[in-house]
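Got some structures for you, see below.
All of the numbers you see were taken from the coordinates with simple rules; none came from a lab. What you see is a predicted model, and the numbers here were worked out from it, not measured in a lab. Cβ atoms are built from the backbone, for glycine too; each structure is taken alone.
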Structure 1
Amino acid sequence: MTTPKKPKQNRQTISYLSQRFEEVGLNPNKRHGQNFLIDLNLIQLLARSAGVGPNDVVLEIGTGMGSLTGMLAEDAAVVITVEIDEYLHQMASEELEDFDNILMLKQDALKNKNRMHENVTNAVKQQLAEDESRVFKIAANLPYNVATPIISNFLRSEVVPATMTVTIQKELADRLVATPGSKDYGALSVWVQSLCDVSIVRIMSPKVFWPRPKVDSAIIHIVHRPERRAAFGDLDFFYAFVRAMFFHRRKFMRSVAVSAFKGQLTKPQVDEVLEQLSIGADARTEQLTMDELQTLCEAFRQQVIKVTGEEKPVMANQGG
């Protein structure tokens with residue numbers, strides 16, 4: 001592979017973006033969550049925080065005009081970048097034409113809200129298969145409207161990224177790093193932190209984007225910990241369990257559990273599990289630590305196996 005060149009234009013400024021959009025008679029598409037990061041220092045910080053190296057297969061969701069794409073490609077083995085907007089895809093293709101290690105996909109990254117599109121995961125798998133030393137990472141200025149399913153779904157996909165370094169709404173970042181008992185602590189907090197280390201790299205004001213969003217944003221760095229994943233008896237069951245137990249977060253845990261396991265466990269069978277773990281009748285899900293929720297989940301899973309005889313039970317009621 002030849003040494004990739006720098007893109008012709010990587011200073012993603014308001015004036016440059018405005019000019020390019022005006023040339024083609026377009027405006028940023030709100031439906032696709034198009035908010036371009038226009039502070040070069042922050043684009044560099046995002047790229048640097050991703051820690052991309054020569055063995056890395058990097059997935060970017062939301063190519064935009066290709067500013068971050070080009071930076072990542074300078075260090076990566078290959079960058080797979082996904083853009084749903086056909087006009088942006090075309091403009092970015094022109095910006096990035098000097099690179100030979102960028103694979104551009106014009107489509108939605110999601111198959112649906114619970115699953116990544118197979119074209120995306122297949123592209124990642126194909127590039128990883130080129131060399132067994134390759135490592136999968138995600139680095140992106142994520143469109144706000146897909147940030148949560150992207151992060152959540154990739155932790156359940158066939159290809160789990162070693163790291164995810166992405167810009168998201170600050171509100172979502174707060175949820176990802178939330179601790180038990182706090183207002184932001186919920187199913188997403190538990191799901192991601194149970195499998196990963198999560199840290200906020202930088203909080204960003206609306207003024208560093210064009211067009212300006214109405215909320216603050218954050219660069220967040222997520223590091224997958226395979227040893228945590230290996231400790232679960234059934235990760236899919238845990239995912240469903242956490243969603244169900246936080247669906248009515250203000251209710252007492254007993255009533256939530258009775259509802260979640262309706263048709264699988266009777267009220268006395270639910271009480272047996274809670275009593276076994278010394279969880280009182282007035283306990284609420286949001287008060288439990290991740291370790292406590294993992295222990296509770298496994299206890300309920302074993303109870304369902306004992307009652308139903310199913311070796312791999314599926315929760316009947318998974319919440320919203």
Structure 2
Amino acid sequence: MRPDAEPGFMFRLACAELSVPPRPLLWPERTQERSDWALTMYEQDMAGMAALGDDALPHLRFATGTEIFAEAFGCQVVRPTDTNPFALPLVHTAAEADALKVPELSASPLAKLFDLGDELRRRAGPDALMSLVDIQSPMDIAALIWEKASFYVAMVDTPEAVRQLAHKVSTLLMAFLDEFFRRYGTEYIAHYPAIFMPGGITLSEDEVGIVTADMFAEFFRHELVELSGRYGGIGMHCCADARHQWPHFRSIPNLRYLNLCKPPTRSADYVRDAYGFFDERVVQVHYGWTPDGPPETWPSAAEFRNRRVVWDIGVKTVAEGQALCDRLNAQR
């Protein structure tokens with residue numbers, strides 16, 4: 001994950017034989033259940049690491065939904081029993097956006113997340129790796145706070161109000177991240193995909209799929225560059241149809257990794273082409289395409305040559321996983 005690392009590959013196995021307990025509901029009142037589940041998963045990670053030999057690292061899953069920063073600004077949150085919580089929009093006009101104040105971190109619902117994080121660290125020990133919470137870009141969070149249809153209209157009609165809201169979100173986001181890294185250290189596991197980060201910040205950037213490249217430059221790029229500069233690098237997930245934004249992605253200073261998922265409207269060529277577009281400076285962790293043939297043949301595939309890549313591979317049994325690990329590790 002270092003910017004100066006040589007081309008190569010890592011891989012993580014999902015083994016069906018190693019059972020995974022169902023995740024509890026991500027509700028504030030379920031803190032004890034969430035803590036117990038995270039510790040169980042951590043113990044499962046330790047067992048998997050000992051049994052397999054892949055590159056997955058045990059970590060404490062600091063699981064949240066996408067609602068946490070929007071909720072801090074006052075958005076109502078819906079908490080279904082069959083999926084993650086989500087925020088309802090609070091803002092519909094530029095005037096309402098201008099009136100929003102940046103909440104004080106210690107007085108917001110975000111502060112309660114640190115109680116969970118502290119409990120996880122107390123139970124697992126100070127050296128346990130923590131995962132980062134689910135974070136979107138400042139503009140993506142702004143699009144949760146501001147009702148989306150009028151939000152996109154405002155990007156044309158009242159762009160300064162949009163930029164100011166994104167700046168307010170960024171201010172709160174940085175306050176949270178500063179405190180997170182102060183408490184738990186700057187080495188952590190990204191929320192998604194779950195890969196090790198030796199410093200830097202990771203987030204999801206999905207709203208860029210529906211805006212033009214010029215609008216990316218006007219509204220999105222500055223905040224990403226600022227976050228990368230403040231924290232020493234950035235990793236991004238994007239599941240939008242955003243091929244037209246790839247040049248902007250590639251231009252972000254110290255882009256550590258990129259995770260692209262094949263959008264429903266695109267073929268596997270979308271992901272395959274990404275491996276050729278982004279150079280060896282960026283670790284690529286894409287989903288939606290792998291070469292033909294068994295995984296042990298992938299290191300020699302042309303698309304991965306002179307690249308840094310991470311693969312997630314499913315296996316049925318521990319024995320199958322061990323054998324695959326041996327075949328892949330022999331090609332390091």
Structure 3
Amino acid sequence: MNFFSLPSKPWIWSFAATVIVWIVTVLFTGGASAFGLSQAALTFASFYVIVGIGQMFVITLGPGNIDLSVPATMTLSGTLALKLMDVQDSMIVVGLLVSVLLGIAIGIGNYALIKLLRIPPIIATLSMSFIVQSTAIWANRGLRIKPPEVLANFTTSTLFGIPNVAIVALILSAVAWLLLEKSIYGRWISAIGQSMFAARMTGIPVDGTRLVTYILCAALASICGYLLASFSGGAALNMGGEYLLLSIAVVVIGGTAVAGGNSNIPGIWGASLFMFLVVSMLNTYGFGAGFRLILTGLIIIAVILVAGGRQAGR
């Protein structure tokens with residue numbers, strides 16, 4: 001490996017920022033929270049990673065492609081899965097399968113709105129989010145059903161010091177990397193992101209590829225909702241709220257091209273850890289949620305400006 005080429009890698013900066021924020025937070029607490037902070041960062045960043053990978057696939061398709069139904073999909077998935085499992089360990093796999101199928105259905109619905117009604121993805125997925133969130137409200141009815149004990153223990157436990165949800169996120173990341181780097185599907189979405197017209201001219205099944213991509217995004221959001229509801233001890237109607245901004249932020253900060261055609265999975269991990277640690281640091285210093293959202297927006301703007309400057313320089 002050529003270490004002199006590392007600064008040119010988009011993902012290296014998110015990891016560098018993560019290390020800096022981690023050191024500052026640990027120093028402020030006198031070093032007592034180093035291990036606990038690291039475990040918490042891995043745990044919560046894993047949820048960001050799972051939804052971030054799905055959003056990354058969609059954003060790679062090119063300008064205008066984004067899925068705003070992610071939070072509602074997470075909420076409905078967690079709600080329906082817990083109701084179906086009904087605290088029974090024997091229903092854990094069934095609950096997971098239903099979550100995945102739900103994600104597939106929502107992904108199909110999203111692309112159906114985009115294709116059949118010829119409306120922009122941002123409008124289509126926003127419309128779908130209202131439908132999905134309303135369904136979640138109807139299904140939840142104010143109840144907070146507990147997850148099965150085995151599933152709750154799994155999502156809150158560790159293996160050799162590594163949170164189980166982080167292991168799940170790593171496995172999903174590896175699968176996503178294989179899809180992007182080693183499959184024809186990965187080449188197709190990159191080509192579509194660079195030029196949809198050129199992709200059609202070369203015979204790439206653009207509509208089929210975009211459909212699969214929106215299905216992947218919704219399915220990953222459903223899996224994340226399933227895990228998050230189990231980790232949190234129940235599904236709440238606002239459980240997916242913060243993931244709309246975060247699912248986009250970790251993709252952009254992680255080095256994926258906003259204009260499409262280029263994706264970056266390692267960067268999503270760096271950005272996810274960074275975002276969690278920034279929140280932890282702000283909480284440590286006593287800053288509220290409003291300031292955190294402002295800072296997140298400023299970080300995204302800064303990253304886009306830096307990325308734009310690099311592209312112009314090239």
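Remarks
- When relative contact order in percent (Cα under 8 Å, 6 or more apart) is worked out for each of 1, 2, 3, structure 3 gives the greatest result.
- Origin of the value 6.0, where distance in nm of label points 7 Å out along Cα→Cβ at positions 53 and 101 was derived from one of 1, 2, 3: 2
- Comparison of 1, 2, 3 - label where Cα Rg over 2.2 N^0.38 Å, for residues 125-252 alone is highest: 3
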